[in-house]
Structures are given as C-alpha cells and as structure tokens.
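K.L.:
Have a look at these structures, which come just after this line.
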Structure I
Amino acid sequence: MPDAAGTARLGAALAPGVAPGRVLHLSGELGTGKTTLVRGLLRALGVAGPVKSPTYAWVEPYSVSSLDLYHFDFYRFDDRNAWLRSGLADYFRADAACIVEWPERAGDLLPPADLRVELSYEGEARHAALTAHSAPGEAWLSSSRRSLASI
C-alpha cells in the first residue's frame, strides 16, 4: 500500500467480510491510516455520509442494511474504570459488527479480535499486517484474499 488511497482500498477489500458478531482491531501509530481504512470499508458498504474518527466520542454508530456497525477509537482512553462505567461492552453483541482503533488502550477488557490489522510505515509507504485470531477471522481473511492481492 503506497499511500492513503491504498489504505482505503484495503478497507474496501475487507468490507465483504463484515458480518454480525465480527470484531476488527486496528493498530498503528498516529497517521498510519486507521480511520482511512475504516472510511474505505464503510464506503464499500454503501455509507455515503461523513466518516470521522470517534476520538472524542469513543464510538460512531452506522447502519449498514440491517447490520449495526460500531466504529470505536480508544486513543484518548486512559482509565480502565472508564470502560467499566461507560457501557461500551454492550455494543459488542452477536448481531453487531465492531471496528476498534487503538484496541491496546482498552487492554484485556476489550473483546478479542476476529481480525487484526497492524498499520505502519516502511519508509514513505504504508504497510499492513493482517492476522486472523478466530475461525470467523480466518474466513474473513480468506474471503478478502483475492481483493487484497490487487492492492
């Protein structure tokens, strides 16, 4: 992935694997493209409105057909007790899909990922490492391989 457009294409390639109960974790330093990836994924799912990072709100909800999709950003998350008081765990349901930026900030309180994308820079280019952590994650990654090969 050479640039932001490539990162958005990666998100679009992952879009067909979004399904109820699936959790996607996005990690990487500031500016590596986590929100750009989410924007590409949501555009591929037909979301036409603004897609912004929920840094201050912690979560942005989207309706995609009959699926509730929640985009989290825990960059400013600095208190484990805040998670316990926030009710955020209630979003991680069998009938909803969740995408989490900065999952490491919530630690072991966060439900585990089905698929994890680690974004980084290699020189001037962006790099993405994708790792499945469950059988649904393996299926998600497998269903995306053809699209991923063209990025």
Structure II
Amino acid sequence: MEFRKRIEELLNDFLETRKDLFLIDLKISAGDDITVILDGDSGVSLQDCLDASRAIEFNMDREEHDFSLQVMSAGLSEPLVTPRQFAKNIGREIDVLLNDSSKIEGELAKVDEEKITLVLRYRKPKDIGKGKVDVEEEKEIPYSEIKKALVVIKF
C-alpha cells in the first residue's frame, strides 16, 4: 500500500474512534516527514496528540519505511478552514480577508455548510443632524469568498 494512503487510513481509523476530533491538515514531505494538524470541538489536549501519534506510529514498520511524525493542534494563530472550525468559534470576533483583498471584522454568529454570518457593529453619521448612531447588521459571507479567516485574540 502506498505510504500516504496508509497514513491517511490509520489517521481516519483513529478519528473514527474520536468523533470530537477532526483533521485540519496532513502534510507528508519528500523526506517522509509527516505533520498532522488536528482540531476538536472542545479543543485538543496533549493526550489527544499522543493518542493520534501512537495510532499511526504503532501501526507502521520503521524497518520497512523510515519517517518522522509530528502531531499538533491548530493554534489560535492558524486560519479557520473548515465549517466545523468556524462553528466552534461562534460568538468570537473573527477577522476575514476576502478574495478581493478587503477585510471584515465581526462577531461570528452563524455557520452552515456554504457560508458564515458575521454581526458587524460600527458607528455611522446620523442621516439628519449631528452626531453618530450605533449600527448592527448581519453579513453573510460564502466560504468561496474567504481567502483567510482568523480569530481575533483579545487580552
């Protein structure tokens, strides 16, 4: 069996036993350095990474194929890529870079398989008279228009 296919199979078998975890990325370099990035509905613990690593490593023969393996969680600085990742961040502020290079920041309110919905809050000048008024509106953004989306980290 091809090396990559075997790794994918072992990883998928592990994820079948852990429905709360999901794969973000699997990279295998030309030198057979394997990098697995996982995320979870309630985050990813060190033990989760160890379990995933063991599920792969203990089922591969290093005498047959030498490789290095690194299993990690998707960090806060990593972009959101899957609907499931977006869903776990509902209620948080996210910064979205669109394909046309414009940026939108808002609170992630809803997620489905085709799009996200942000709540945008800003102040704009009154239609009549002086001063400004608070505005809150929802904006739907299809995944196809998102170039990059990051959770805004606030301290």
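K.L.:
Rank structures I, II by mean count of other Cβ atoms within 10 Å over residues 6-13 and report only the one at the top, that is, the highest.
P.N.:
Going through I, II one by one, mean count of other Cβ atoms within 10 Å over residues 6-13 peaks for structure I.
K.L.:
For which of I, II does mean count of other Cβ atoms within 10 Å over residues 14-21, calculated from the coordinates, equal 13.9?
P.N.:
Traced to structure II.
K.L.:
From which structure (I, II) was P(r) over Cα pairs in 10 Å bins from 0, in percent calculated, if the value obtained is 10, 32, 26, 19, 8, 4, 2, 0?
P.N.:
Computed on structure II.
K.L.:
From I, II, which structure was helix-only ellipticity at 222 nm (-39500 (n - 2.57) for each DSSP H run of 4 or more, over all residues; to 500) = -6500 calculated on?
P.N.:
Derived from the structure labelled II.
K.L.:
I would also like to ask the following. For relative contact order in percent (Cα under 8 Å, 6 or more apart), which structure out of I, II has the highest calculated value?
P.N.:
I
None of the figures in this text is laboratory data; all of them are computed from the coordinates on show. Computed from a predicted structure; not experimentally measured. Cβ atoms are built from the backbone, for glycine too; each structure is taken alone.
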